[in-house]
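What follows is calculated from the coordinates using simple rules that are stated; it is not laboratory data. Fair warning: this is a prediction, and the values are worked out from it, not measured in the lab. Cβ atoms are built from the backbone, for glycine too; each structure is taken alone.
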Structure P
Amino acid sequence: MEGVSFMDFCGYPKCTVLSNTSARVVLGPHCGGRILEYSLNGVNVIKLDPKHDGWIYVPGKSAIDPYGGRFDIGPEMVIPLHPDLWVGPWQAEAIGSRTVRMTSLPDKPTGVQLVREFELARDSTRLRCTQIIRNISETPKNWCHWSRTLAVGGGICVIPLTPDSRFPNKYIMYGPGTVMNYKPNDTNITVSNDFLIISGIPQFPKLGIDSYAGWFSYIMKNNIMFIKHFPVYPERIYNEMAGITISIYYYTDLFCELEPIGPKENIKPGESAAYTEDWCLVPFDYPRDGKIDSAKVKDTVEKNIR
């Protein structure tokens, strides 16, 4: 297939590669169906841990929490543990030009099988990521899409807000412990011109946002902006505990987890539900003084998600 090749990468044999003149995507089916590289002109924005290179899941043994461009299903606090989906082996197959499908093992605890399809554009960095949840059980399932991409750390998140937020400060902060703080006060998080701007490491790492704008951006010190564009459904139920559409997780300055969250899916036995994110990488100067021009960010994003 055009734009599809194979290479050994991060200790794994025969990873699938999607490429064009400016972008490359390396897919690893060996441990959870992950993206191991998403790069613009050779600069990878995905955070990896060399200690995990070549790691393979053995049922019954302790598992790693893998780095990389990860996807999952939720809601986080009520879904059963599902290591076969999270770190188990997947099957990969090329299905078109710069397009690959990865399929998980059937998973008894959740009653589903996952399919992920990745399509890299012919002449840009746009990467279309679709996750399909197949109900292989005999009862309805109500899981949701949960993206868990680890990007390189130290960047600035810019998230457009919508006026009807249920949170007094436009976001919630998880912690300490099991607390969900609906009125946090953090000097590294500001609201300016209808944007939530996370310019440094928060007091506690996990944040939740109920924006219905359908995109956010992450500006990295390598002068690349990582944009995620995704569907939102104001009329539907979002079944994470706080009803959020986005979660952001800053782990010190090591990585930032970029997490669009889909709505509750009502999947009957034998049926499926799909959710698609569009990603892109664009050059954008990281502000060394930490000051963000939100209008410039918005203009850059809108030019690249059309």
Structure Q
Amino acid sequence: MGRAVITLATTKDVYVGMAFALARSFLYWNRDRDIDFHLVTDLDVDLPRDLSGIKVRRLARGELGIGFSPKLHLDRLAPADQTLFIDADCLCLGPLADVFDRFAGHGVSVFGEEVSTGHWFGDIEPLCARFAVPALPCFNGGVYYVEPGEKAAALYARARELEPHYDTIGLVRLRGRPNDEILVSIAMAEFRQVAIPDDGTVFACLEHYPLIHDLSVLDGICRMSNPARPHRLHDPKRPVGHAAPRRIAHFLNSYTDHWRYRTEILKLRLILAGRMPEILARSLAATSVALPGWSAEFAKDALRPMYRRMFGVRPIAPSKRI
């Protein structure tokens, strides 16, 4: 069956648009590379004409659960000998063949690092003791690699077995729901599957690097950072640093509303769906989305101190993903 990329658009309609954007970015870079693209959904989805070549697997509504639970079934959903799961809120920045090459031979793997202390959806040291493992793979679940077979099936069965006991194990919920990452991490450790180290040059996410400096899917460019204090986007829980992923960028949480992300998905739609020349698509996206977005961001940054002195801090808007 070769190689395939798979993504999920379940529970919420908002994920369908993200999945279409991911599919277009995939096709822009990987159309002729013998890698199939599969969309798994339990929603009513009509493919745009430019995406008619991707494969759709339709599920009954809620068949795999809600929230993050569907990601605990990747062993059952994997359609190829080498399957790369990519979250719908990601964009491809280049050809993916070398990503498959890096993961080849691993039953289940991720981009991450092994940790034995600290806190990650729970206190790591007691978790390692409880499950008799020396360390846990720590990672962002925007990318999973699966080679279907007995090992992957047993590992994911173990992760699903742990899910009903999420709270009694002492794990911290994400958006009020059990998180797939820590469950898969425990199962990976028990089955001696390891994370593949990455320095942010292949895959990176805005969770770790909340400031976008530059983004162009058409040019394969993405530069992001966790800036130093006193920048308002500095994340004190993470080290100051930079990332420049060349293959996959993950726009989790509200970053799919960011003007840089919206600029890129418009360019892709104009080129692939609208068959617009690339130079015109770049120009239209720059004038209709990028320039207004940058201007609004600049104005907000300039006026934010005055606004907060007058009105205080605005409440965080509820996520469209919950």
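If log10 I(q)/I(0) by the Debye sum over Cα atoms at q = 0.09 Å⁻¹ is computed to be -0.42, which of P, Q is the source? Don't jump to the answer; show the numbers that get you there.
Details: P: -0.42; Q: -0.48.
Structure of origin is P.
Among the shown structures P, Q, from which was the value 53 of percent of Cα pairs over 17 Å apart, for residues 68-155 alone calculated? All intermediate terms of the calculation are to be shown ahead of the outcome.
Details: P: 53; Q: 56.
Computed on structure P.
Comparing P, Q, where is FRET efficiency 1/(1 + (r/R0)^6) of positions 132 and 212 (r between Cβ atoms, R0 = 30 Å, to 0.05) highest? Don't skip to the end; give the middle numbers.
Numbers: P: 0.80; Q: 0.15.
Structure P gives the largest value of FRET efficiency 1/(1 + (r/R0)^6) of positions 132 and 212 (r between Cβ atoms, R0 = 30 Å, to 0.05) among P, Q.
With FRET efficiency 1/(1 + (r/R0)^6) of positions 148 and 228 (r between Cβ atoms, R0 = 25 Å, to 0.05) derived from the coordinates and found to be 1.00, which of P, Q does the value describe?
Numbers: P: 1.00; Q: 0.05.
Structure P accounts for this read-out.
Identify the structure, out of P, Q, from whose coordinates helix-only ellipticity at 222 nm (-39500 (n - 2.57) for each DSSP H run of 4 or more, over all residues; to 500) was calculated to give -9500. List each step's numbers first, then the result.
Values: P: -1500; Q: -9500.
Value -9500 for helix-only ellipticity at 222 nm (-39500 (n - 2.57) for each DSSP H run of 4 or more, over all residues; to 500) corresponds to Q out of P, Q.
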